[in-house]
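Below are structures written as structure tokens.
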Structure 1
Amino acid sequence: MNALYVICGLGIFSLVAEVFNLRKWIFFVSLFGLLVALTWVVIDWKAISYFYRGMVYFDHFALAFSGLILLISIFWFWMFRDYFVDEEHRTDKSALVLFVVTGAVMMVSFNNMAILFLGLEILSISIYVLAGSNKQNLFSTEAAFKYFLMGSFATGFLLFGITLVYGATGSFNITEIANFIIAHRTLPRFIYIGILMMMVGLAFKISAVPFHQWAPDVYEGSPTPITTLMSTVVKIGAFGAFVKLFSVAFITFSPSLKLIEQGIVVITLLVANITAVYQLNVKRMLAYSSVAQVGYLLLGFSSDSAHSAGTVFYYLTAYSVASVMSFAVVEIVEKNTGSAHVDNFKGLFKNNPLLAVAMTVALFSLAGIPPFAGFFGKYLVFTLSIGNGYIVLTILALITSLMGVYYYFKPLVAMSQPGSGKIVIFSSEKILLWVLILINIAVGIFPDLAQLL
């Protein structure tokens, strides 16, 4: 909880910095504050407790996911410092980014569905604005408008679902809802509609097919730093909320929901991976890759809703580190060449080996190639799925994973081809890329992270 106080304080500081002419300190204060918040997460690891009359619950699940959100946020601020160069909107952007982080932490630590909705709205409204923050680009405005319209519909589904569940159980508390469902053999039929509506609302946020239509256009149109934020912090918060809700409040309905979840898994894996094969814009390809990763996460969760939190956490860790690394390279290439088309990556191995190596490690990890973290993430998911008897689904996931190798190799092939133009990279970016490469390898070497939860 102390970490949440620190992040909220950082957001407020960013707002008042404009009034007191402290704009130049925003980046350093934000980075230092996030480090302090991450330290508090570590300190509070043994201090599991409820807050605000049980509405917020910081257990190991919430602390682990909050720690991951904060760590990725630190890397994000480190990598995309240039995003705050504009004096006019520096305070606005930093405050919105920090409120995205605040909303994500609330979404993984809720114990009351009112907090879930509050966290979702804090996160969503901030990210809608950030998606359209590049006023010189019409695609950025289009991305924000599309994200806002479709996100509003999804939020409506979630809120209506919460209302129906409350009407059936008389509580917003997820533990009380679970106990009520266990204690009553007969329940109003509309509770099932409510649960499905909540699933639809959260499926939109994690960009699972068929609720993913917004993702490719929004990822491509938004500024690359914000695309990175969407694919990491937002996804961790949304998937953490999904896991917490359906493994606590509705765990009794797990056998019934498995069929729906696994149906989503099938179409997500097929649609995302097949569509990604035809993409020539690396940023858009990574958007479909992000959708595909949700399929593997859902496969692990639906295989064993009650005991999959550790596997999901490990997979999200591996995915997030690789995602930050890949988008960091995309941002540098895009900044130097004007676009993220695959042809603009030509000659990268010769002109800037570090960028090429970082992109290679990131894509190998996303593809699930050993010895990188993504391989062990997929291994844990497939092991969990096979162990629970879902062999056909696992085979499908393995086939689509091989399809992923094909489109991930497109940028790698381009980087090995002759190209012209020197890519400029700063020392801080070099250090971060090396840190991310080492973390990716370290997470792959120590898959025991999955046992944290």
Structure 2
Amino acid sequence: MTKLDIFLRLISLLILIYFFAVSLTYVFLFILSFFGLLHHQIKNRFSTPNEILKAKITPPVSIIAPAYNEEKGIVSNVYSLLALKYGLFEVIVVNDGSADNTLETLKREFTLRKTAREYHPQIPTKEVRAIYKSQTISNLIVVDKSNGGKADSLNAGINVSLYPLFCCIDADSALERTSLLQIVHPFMEAYSRVTATGGLVRVANGCAFEEGRCVRVRTPEKWLPAFQIVEYFRAFLSGRMGLSMLGCLLVISGAFGLFKKEPVIQAGGYRTDIVGEDMELVVRLHRQFRRKESRAAIVFVPDPVCWTEAPESWKILSRQRNRWQRGLAESLFAHISMLLNPFYGTTGMISMPFFFFIEFLSPAVEFVGYFIFAAAYVRGAVDIYAVAAFFLFAIGFGVVLSLLSLLLEEITFHRYPNLRDLAKLILAAILENFGYRQYLTLVRGKGMIDWLSGKKMWGEMERKGI
């Protein structure tokens, strides 16, 4: 056996150990998520949205919706926000220098009038040109500002907001009527301890909407968004739920999250020089609280739903996942000193290693693994059993994990009651591991290269609108 054969065999063994460890990690998170979801379902029998609303102690919330070139769907989305079941809240739409008629559409529909309100930024932002208030809807504010990106828009919304909690959402997403009541519940249970909560993001493609409200849940006709439905289940129900149980959740989706305003202002708000501003802020909050010898309680709440449109073309999907991978890298390396640092508790010892060694490195390891095992098998450095073990861990376990995520959805929320839809999702959970997943591995690998080369582009997201 040559030195090259020995090298190939050693690398093959290390890759097998890596994927075995990854599989065990996901099994552990799945078990945690299973018990966490069951506990949540039992607890919710005594704290339904109506019971929360009747309590009349819901803290007031400022909903911030950044909008850039959203003229097609902005009116229906604003109406859906205004129709939320909640106590005291305000809706702040931040027009981020749109090049279309987003602002004019809002002015016309909601009878906006410029206010004399002065802008006093606690967080620095691009120029705010005007603050408008609706003459017909008392809790609607529209901020018009120079283009600075989503993070800058959120910071402007925080500066304008009146209330101690703010909810960040995407202007092209839709919340269910009771979502705000459900996501605020952890604050009502322990306001002094909880720093942020995140809800479940579901794929809207294929569903029917009326006035921004989902009236029928169905799977999309196209397979590409169907694969993403399974991905979202895996990420939220099997991933974030488990990390939340361990008290080390590092991601609150930019599409739907609720934050205590004061700690965010103290932390300096969202960073505008990166594309992963949502994750980076949460990591920074963990770091900031630990340095104060405290803990940032970041909680995932699985039943408040935000519906979002998933990409239906490979080109748009590639842009999105490339940006997500770059955002992940930026967030991790901005706080790399937390990695495996016991000072940061479970955040440093569990979630940072999970996101670094699995979420960040897995595309590179999997991509290299295909070539290593192919070369090693051709040269006779490994036998067919080693190759089979690699594909079992790299692909076969992916199928199992996806099916388990669907199982969690079925035994808890059961939002796809139609057998045809359920059958399609089961098939999607299997098929996504043969081609789709490998394609995303390449896209995420390209994202790592783009991050190393310093690329900051956001990438245009073409949407049809909900």
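None of the figures in this text is laboratory data; all of them are computed from the coordinates on show. Model, not experiment: these values are computed from the prediction. Cβ atoms are built from the backbone, for glycine too; each structure is taken alone.
Details
- Origin of the value -15000, where helix-only ellipticity at 222 nm (-39500 (n - 2.57) for each DSSP H run of 4 or more, over all residues; to 500) was derived from one of 1, 2: 2
- Which of 1, 2 yields 0.85 [FRET efficiency 1/(1 + (r/R0)^6) of positions 76 and 156 (r between Cβ atoms, R0 = 30 Å, to 0.05), calculated]: 2
- Source structure of the calculated read-out (relative contact order in percent (Cα under 8 Å, 6 or more apart), 20) within 1, 2: 2.
- Each of structures 1, 2 was scored by distance in nm of label points 7 Å out along Cα→Cβ at positions 68 and 284; the highest score is held by 1.
- Structure (1, 2) behind the derived value 13.6 of mean count of other Cβ atoms within 10 Å over residues 20-27: 1
- Label whose coordinates, when semi-axes √(5λ) of the Cα gyration tensor in Å is calculated, return 33, 26, 20 (choices 1, 2): 1
- Value 22.8, calculated as mean count of other Cβ atoms within 10 Å over residues 108-115, assigned to which of 1, 2: 1
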